[in-house]
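Readers should treat all values here as calculations from the given coordinates under stated rules, not as data from a laboratory. Note that the coordinates shown come from a computational prediction; the quantities given were computed from them, not determined experimentally. Cβ atoms are built from the backbone, for glycine too; each structure is taken alone.
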Structure P
Amino acid sequence: MTSEWHIDTTPFGTTGRGEPVTRFDLVAPDGSGVALLDYGATVLEVRVPDRAGGLRNVALGHRDLGAYETNPEYLGVTVGRTAGRRPATPVDVGGTTVHLPANEGDGVHLHGGPVGFHRRLWNAEVRREPGQDGLAEVTFARVSDDGEDGYPGRLEVRVHVAWTERHELRIRTEGASDRTTLFAPTHHGTWNLEGAGAGPATEHELSVDADAYLALDDLGVATGEVRPVRGTPLDLRDGTPVATLVPGDGPLRGRRLDVAATGDGEAHAAAEFLRRTHGLDAAFVLPPTESGVLRPVATLHAPRSGITMTVITDEPALQAYTGSFLGRDVPGTHGTPHVPYGGVALEPQRFPGPAFHDHPFGAVLVHGEGYRSENVFRFGKD
């Protein structure tokens, strides 16, 4: 440990296009901190104190740059221009017919398209000197040109990523376009609070302060229908072990899915929703807040390490995903491959998909209005 804040920069390989990638380590006096990449404006590691006083990296990431150049898991990246799934069919955006390309299955545009923000090199700048205001910060910036991945308008984006003395990962995103376009980014962090590589995160306890979720069609695209969570397996307001939300063997596995056999209409629908997504993969409708006002919306707790993460945001929705499709044979930062259900993603965002384009919380960014949002991931221990 050191008595001063410091930021270290080291090479992290070269992309297939010949671009050198840099790793930034933001380290607090107690040794906690984050590692960032200018490729994908990515959070590579987050090191936080556990109950015993040691430090654990709780963010899932890849060991090598080559894995980030594919990265179908989107581990730790900035997702854009839009998060979530939408049909790859023509849609009107500000009077322009936009046809976004498919990059998942049969006709689905996922997380910004075939390249998106996560497979591009960003400009990076240390925006504050270490020690100022009890934090260190790096700003990632890029211009998404008109037509990039099918989106209209020249979009200027800035993502400010900071680590604070309060063990907070703070991510502030700003954007402005010269034409009306679609813009609804998110941070796709995936968390195992026992430590990356500690195995399935099914013993974690998850709570989400939401009284509704967004229904999906057979392609996983939001239909525009908002359904209540009360009395269903998707009511996570009082918290539950992640294991109760995912299928499989074990004393808790799939317990909430069993409601499908005996529950009423809404309970049955929610349980079938969980079965179809092989565990939790849902956009929750968060309590309303004034523009720019942050409020806590979710907590994730690991009983063995004692680490708790609180998600604080000004966004209207939270995508919660229990990692059912993790497990590619690629080493993580811990040296071995990630396993199915090996982490939980909690992604604050706008309401996804074209069904919500006319909604105040939808993805349409009107020319001249600008976009600004902030997400905080605060870590503590019991």
Structure Q
Amino acid sequence: MHILISPNAFKHGLNAEEAAFAIEEGLRRSKAGVTTECFPVADGGDGTGTLIIKKCKGTLLDVAVHDALGRPINAVFGLIDNGATAVIEMADASGIRLLKPEELNPLRANSFGTGEMIRKALDQGVKKIIIGMGGSATVDGGTGILRALGVRFLGADGNELTLLPQDLGALTTVDFSALDERILNCEVIVLCDVDNMLLGEQGSAAVFGPQKGASPEAVKKLDEALYKLSAVALQHTGRDMAAIKYGGTAGGAAAGLYAFLNARLVNGIDHFLSLTDFNSALERVDLVITGEGSIDEQTLQGKGPFGVAYHAKLKGLPVVALAGKVPLERNVNLQAYFDVLLPIGNQPEDLATALASTADNLIRTAEALGNMLVLMQRERG
């Protein structure tokens, strides 16, 4: 039996590569004489760019940029397709993991550093830019990115609004005269790991603002700011930020790049699997193992394990999913894609302990799975 191991990251526990290696180690320790291939996946969340660059054998460039609070940092982006395509990870410049918990402030945090990375990529002469937007610390509608590319956001007095997104409510017009025109000749693809819209109760401020440190008052102010940005963008570009699916990704940065840079917003896992030729790997296997921190009904809305299972099922392959958390109740929708859904926890424990035990739990569960496969083969024999 040849097994393809294709987990997503186990958030705050292991990245996708580490999770794949842990599952592989568990199978190796088992009595199953299986062969394995690790094909970790990502759906636009933090770590997507790194996996794409590795899988596509790209080159890395180190650049000086600024973090979400404007402090100088170094970030890395990649070039693939013989240098024609840049792969940028928003979290490497504007990520929440770069800030201390007490520093989180989405009224002040901005995506300018990601825009600096885009500008550095344009300096390399790229014709396409792929951006993984997961893990950002920002809810600025992409205004930071756009400012780094030369766009100016102006108030009623004609002066530039520099404290964004906090002052976006005073926005009246946008000045494109200094826009880096190279970006207009470049295809921009945004990999989205959520399908939230920009505004409202399920919008970027309401859903993701609190995770990034926003108080209820800040959430309200951010939503109003994004509403104002959307109205001005519609007036200037004819593109409705508030109506585009995936627009709420990365605090509305996806919607901002759609409106102002004609970016294409795509389902992250679908694009990842296509770009990395996942279907070719499926041709060689008998069983697929996937997983991530939590698998539930939301997984079916385009998360990594669903993408893996969907493509595996098109080829009639069985799929086992491992997760830190699974639904207690039987779920027929999940069962349509995951033949076996296994929780990896081995005892009641608090979240911090469970996260710290992710590798050990994955190894132990995969070893048990391998031993079960041996028993099934004996039964058939």
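Points worth noting:
- Computed 29, 21, 15 for semi-axes √(5λ) of the Cα gyration tensor in Å, for residues 85-292 alone - originating structure among P, Q: Q
- Answer label among P, Q for the case where FRET efficiency 1/(1 + (r/R0)^6) of positions 5 and 357 (r between Cβ atoms, R0 = 30 Å, to 0.05), calculated from the coordinates, equals 0.10: P
- Among P, Q, structure where helix-only ellipticity at 222 nm (-39500 (n - 2.57) for each DSSP H run of 4 or more, over all residues; to 500) as derived comes to -1500: P
- Each of P, Q could give semi-axes √(5λ) of the Cα gyration tensor in Å, but the derived value 29, 27, 19 comes from P.
- Structure (P, Q) behind the derived value 1.8 of distance in nm of label points 7 Å out along Cα→Cβ at positions 125 and 157: P
- For FRET efficiency 1/(1 + (r/R0)^6) of positions 181 and 245 (r between Cβ atoms, R0 = 30 Å, to 0.05) computed as 0.30, the structure of P, Q it came from: P
- Source structure (of P, Q) for FRET efficiency 1/(1 + (r/R0)^6) of positions 37 and 61 (r between Cβ atoms, R0 = 35 Å, to 0.05), computed value 0.75: Q
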